[in-house]
Structure I
Amino acid sequence: MFLNHKSIVKEEVKTREHIVTIQDFLRMNAKYQHLNLEIGITFPRKSRSKAQKVTPTIQTAKPEEAQVISEIFKQVYRNTYPYKEMENPQEIRKMIEDPDYTWMVFKINGDKVIGCVAIKFEESNKSVYLHGFAMKKEYQGTTSLPKLVVAAWTVLLKKYEKKALLWFGEARSAHSKSQFLSDLLGLKPIAFLPKKDIFFDREESELLLILYDEDLITRYRRKVTPKLIPRILRYYSYALKRYQIGIPEVSDHVMLNFDDKKTNAIKRKVIYQEENDNLGNSLITFSIKNSDAFISFIYRPSVRIFEKTEYKVLNKEQLFVFMDKVKELIRKLKIRYWEFFISAYNPTHQTILYDSGLKPFGYVPCHKYVKEENIFEDQIAFIYYDGKINGNLKLIPEAENFLKTIKPSWDQLSLSVEIIENPNDILKYLQLGISLPVRKDFYEFILHDLNVYRAKSLILKEDNNIIGHTLVYDDGGEVLFFGFFGVNAHENTHIGFLLRELIKFAQKHQYKIIRGPINPPTFIYGWGFMKEDSLKDLCISKPVNPPIYQEIFAEHGFYIKSKQGTWEGEISKISDEELKIYDFEGYEIHSPKDWVDIPKLKLPLLMLSARNLAKESQLTPSPENLFENFFSFVKKYGGIYMVKLLRHKQSGQFVGCFISLPDPLKTNQMGKFNSFVGYSLTIDKEHRGKGLSLYLIKEVLDAAYDDDIRYASVPMEINVFECRNLVKNNIGLSYTRTHLILERKV
């Protein structure tokens, strides 16, 4: 679009290398400061010049020129320009008439408009934004612009000197000429914006460019040392070298430790708002009822991006909930790119964004103006982007040096997997792969099963940062079980990479089948990938995940092995009237009186399970080795009433049982557990159809109600129709969740 490097005179090449501040630029170009853009600026072509270049005039645009400006954008970008206001003459006219905008046009032969450029002054931010460079195709490469643009830029810098302390713009990474012209104006790269835009139906990355007033960093920058997580340091080092901003404080190990009660309370109060403009864009806001906390951003459907993010939170849980809500929206709207500038003084916020899948791509000193204090704060450019970055980068040396300095890592080239075998080390990483909390009071139960299965962890790393996890184990057979499968921000590329490593592991160790997710101990962490239409609140043994996991697993040849449904809801005692239609004379309930009685019941309980549970319902491998661990959990959090057996009087044999689990993740206002799980109900075939299931359930349910239990959930294979009808019709529970156990032949 613009002149190539050779067209710059030696003097201009020499001087632009030393431009650091607005005042540097003004001193070097003082001869242009008093020119007038209203009447136009032009420089006659030197007669001895060999270059046959068109030398236009640059002049402030008139409202009636809005039509031709819009036509230039349509012609140059073939109606694909991502910001549609530039193709709309009415919108351009509004901007020309707005005193905060300065639209300029390039003219030849008097009044023939061949190109345009604009700036916008934002008094509220003390900044100016450069945008809207466009030149008609037939004049690209044949027009002498550098000196002209430098002169106009000088006039504008002088006009807004000390009013606008920060000048910035964006340049296409696939278009070196636009970078070159920006560099000529003193705008230097400070952040990389991967895949932000779409030009000519192709994704392109942008460079964020910046120019500071000489007083901004020394006088107006917040007098607080930035606090950064280590992943930010490479970006900070670039800004440090260029602007001498001092040494930051490094926060090596930020522990998030979210308060689950606070998080769940916030989730229930989230409010969603969307305001649409006349160009199809939206301002989306998530806020919290009775709170000042919010996050907002502009949604541009034409290019599927979120940008101009603003946020205010009072605690880390609010930011965590907001990130979760935005990620759901990203998946729903298939967003390609999300741009989020975040505080350089809060390492907790930085960690939350990084763990949510956004990556740092630049450290920007004095990026945010705080009007109340008349100071500027540093911010970090965090970016989410989908897929791989287009390698079609055409960079000038300044931009190349910037990227070499920050050394951004992207796509899967930097991904690797490490295998961990020590159970105590595995504990550190399980939370990456599960939505349910890996609490310290659960460690004893987790470690038991890890040791029984001789489990290993595959740890996914990106640039030596741990971003994903899956557990692998077996029961001595030909099936490789996996569980706790998850990656930060549920990023497609990372899920696929970790899954392929799981398949390679199975192939290397000659397993015949891969099955999961089954998350030991399953009485805490459950199994399956959750379907999208499921209830997502916190519940023991009910992991939550977005549907992208099962979609990617299906792409890699996995099929559904089992569908597990959950029925849940408020409970009350079962009326005696419901049992009067049955005759229970030949049966009796056996209630263990103390926990010391449980080991004696191990064999009959295991046999009842083996005889009666369908293959689809027998998900946990080697249950005989997990018996003691299971009942230790029930003992720690529940009551002995949660175990009931049914004895046939005539034979003296146990012919049924109902085993329940406490749910330590749900409590009432007094802090006491108020929920339980109907974990296993079995009746021998020859004794079914006699109401014995209801007989057993009533015993447990009534005792639970007396223990202030008011909520129940019941998981089962969805095709167990008798049990489904029982929990629905007799207990009044509703179908709330579906979890899929997947399988693949190796």
Structure II
Amino acid sequence: MAKKKNLKAGSKRKKKPAIASKPAWTSKLVFRDVASDDEAWYKKIFKISAGVALVLMIALALGSGMNGDDSFQNDYSVKIIDFYTSMGKDTSCFHHPKGPIQYYGGLFELTSGVINKSLGLTPDDWAFHDVRHVLNAIFGFFAMLFVGLLAKEIGGWRLGLMAFWMIFLSPRFLGHSLMNPKDIPFAMGYIMAIYYLARLLRQLPAPPRSTLAGLAAGIGIAFGMRVGGLLIVAYVGMFLGLAFILKYGWRGLTERPRELGQYALWGAIPSAAGLFFGLLVWPYGLVDPLHHVPETLREFSKLSVNIRSLFEGEMIFGGDVPIDYLPKWLGMTLPVFTLLGLAGFFVFIKKIFQTYTPVYVFLVLFTGFFPFLYVMAKGSTLHDGWRHTLFGYTPLVIVAALAWDYAFRAWQSNKKITWALAGILAITALEPAAFIVRNHHYPYIYFNVLSGGLKGAYGSYETDYWGVSLRQAIEWMEKEGLLREDLEQPVTIVSNFSYNLQKYLNKKYGGKVKTGYVRYRQRYDKDWDYALFLSRFVRGSHIKEGVWPPQSSVLHTIKADGIPLVIIMKKTDDHLFKGVQAARKQNWAEAYPELKAGVEKHPDDEIGWTELARTCINLQKLDEAKNALDNALRIEPENLQANNLLGNYYMLTGNLAQAEATFFRTFEFEPKNSVGYYYLATIKQQQNDLSGALEMALKSIEVNPRFKQGYALVATLYEQSGDAARAQLYREAMGKIK
């Protein structure tokens, strides 16, 4: 048997070497403290600022109008209460005729619904919407508050104060905080969870219950608004794993099982609790989480709402946005101080990581940029700027604030540079602040000075795409006495944002005011006394020509920085309405004098000129038709109907080459112009080019599968080619179209 070595007196047995860990400097990644000597003063200012901001936001919310999606949200808010009071038997909240509302969490709608129901309010009461806006503002305020608190964790109260005011003075975020119940509550849950995740990283391996509860609440709020809250759970796992490796090294994964279990446990408990809470306030997820959660993830990845919006002067579908869509919108609508801060961050990135807690810097950097980069890489459907990614801005603004704070630290001994930095920050903050003051009812339409402001964006990008300013139009009409409770005769008011109109007016005025929906391009399809139209869906070329709004019919315009948001049109005569109605019935003889009289009184009305041209073509007044088309296209160069009529005019006058050029030109602004493809097919048919005619005819039904004339022409062309069987198939397909 081997003998044990005798130890000399006073000698100690050698200890087993400790498990290797990272060098001492890596521990500073988690515990670096950069608080300044003036922390108490900055903390006091932060608290005062928060109080002032909360009061201001509530006041602003009470003056905000409804947004265009409230027709979905308000219905959900009312029906979701029925789901819970019936113990899940009433599932009417799962269905909305205009969209899959069931895929959205119900936290905000349930909360606002309960408050409104307890106050006896319905969507027909103005106060119903005021309640929602105030609640929205509270969520927005807490999003801003947690931005400040997270920044304080990273760099002290000065950084926290700076980040708080930077996000408050970001008009797009502030504006959405007043009336966007989808994106702002989610953003609040997102940044709240990140804040408590940062605290958890510092407090490991024994975090207090308050931190775990806060993280669970943040996850629950986010998941209770959108299934995308699952992303935060992935963040928790990622950053706890990163913190563990930084502290114990890769070997710790096998040699520190106890500590690894603790990290996993402190991530799993708040994540599970948060997801459970989120399910409780999401009816569709609650009834069948195993199937409905994955289903919702699939549906959201598609983002089936593929509407058109104005981008770079062109109307584009949300599914066709270019890769630079988000960067351009961000570059035009973020305040200059944020853009300078983001640029400065990458200039000073090494120094910033050396000065502040690196894992915290990486936390806000990753959670800020990742949502934007992911959406761009995936090619997601987007419209109306970057509102779908508002949550990503909450950590991103801290990244920008870090650069400013570092610059002040780096040059604190040089008073000239310090004052220069303060001056630049103040000037770039005053510009959005002044915009908010001037346009406090709708600050979400902000464009920064680098983009030329609203004037520079007008006609190239959407402004009030949610119709928030409609409220100010109605208030103006009330102030002028056009709307009052003692009206002798009922008035009819229409709008392209009719839901907002109905909820503002129907209950308040009863039968004295009738409301209805009319698109701006179809404004003579209904008879009305007043029409309230926003520039939403008006082509950029029309706006840029300077003839929108049509001044001959406009009574008043609600503007922001001199740019029209809502026009109030008053009917002064019936000529255009009667003329358009007669033309719709193909009563050309009756339509002609009415339309002639209409365009004489309203020479800036493109519909009047277009309908006059159509009438003249059918009356064989071709020279007069050409004059009418020239006037219509002078007002609106991309008027599809007028361009198609122009192509038709060239066909009738025998100028087939010019007709082809005209129809092909329409595809530049309307690729799905089925009528254009149809007429190109008829031109090819006249030229005995059956192959080319068939190609164009098939294209007409490809872009519009319900275009009956296209099917009829395809069938005829197949018959002329001797293929009766295929011709019959297309005639049968045409017969199935209702």
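A short reminder: the numbers here are calculations on the coordinates, not readings from a lab. Owing to the predicted nature of the structure, the values given are computational and were not obtained by experimental measurement. Cβ atoms are built from the backbone, for glycine too; each structure is taken alone.
Work out which structure the value -0.99, -1.02, -1.05 belongs to, where log10 I(q)/I(0) by the Debye sum over Cα atoms at q = 0.14, 0.17, 0.22 Å⁻¹, for residues 193-280 alone was derived from one of I, II. Numbers along the way, then the final one.
On the way: I: -0.99, -1.02, -1.05; II: -0.45, -0.63, -0.97.
Source structure for this number: I.
Of the structures labelled I, II, which one yields -8000 when helix-only ellipticity at 222 nm (-39500 (n - 2.57) for each DSSP H run of 4 or more, over all residues; to 500) is computed from its coordinates? Matching structure: I. So if we calculate distance in nm of label points 7 Å out along Cα→Cβ at positions 81 and 105 for every structure here (I, II), which label has the highest result? Largest calculated value belongs to II.
Taking 1.5 as the value of distance in nm of label points 7 Å out along Cα→Cβ at positions 569 and 609 derived from one of the structures shown (I, II), identify that structure. Traced to structure II. Suppose distance in nm of label points 7 Å out along Cα→Cβ at positions 225 and 497 works out to 3.4; of I, II, which structure was it derived from? Answer for the origin of the read-out: I. Quick check: 25.2 is what I get for mean count of other Cβ atoms within 10 Å over residues 169-176, calculated from one of I, II. Which structure matches? Corresponding structure: II.
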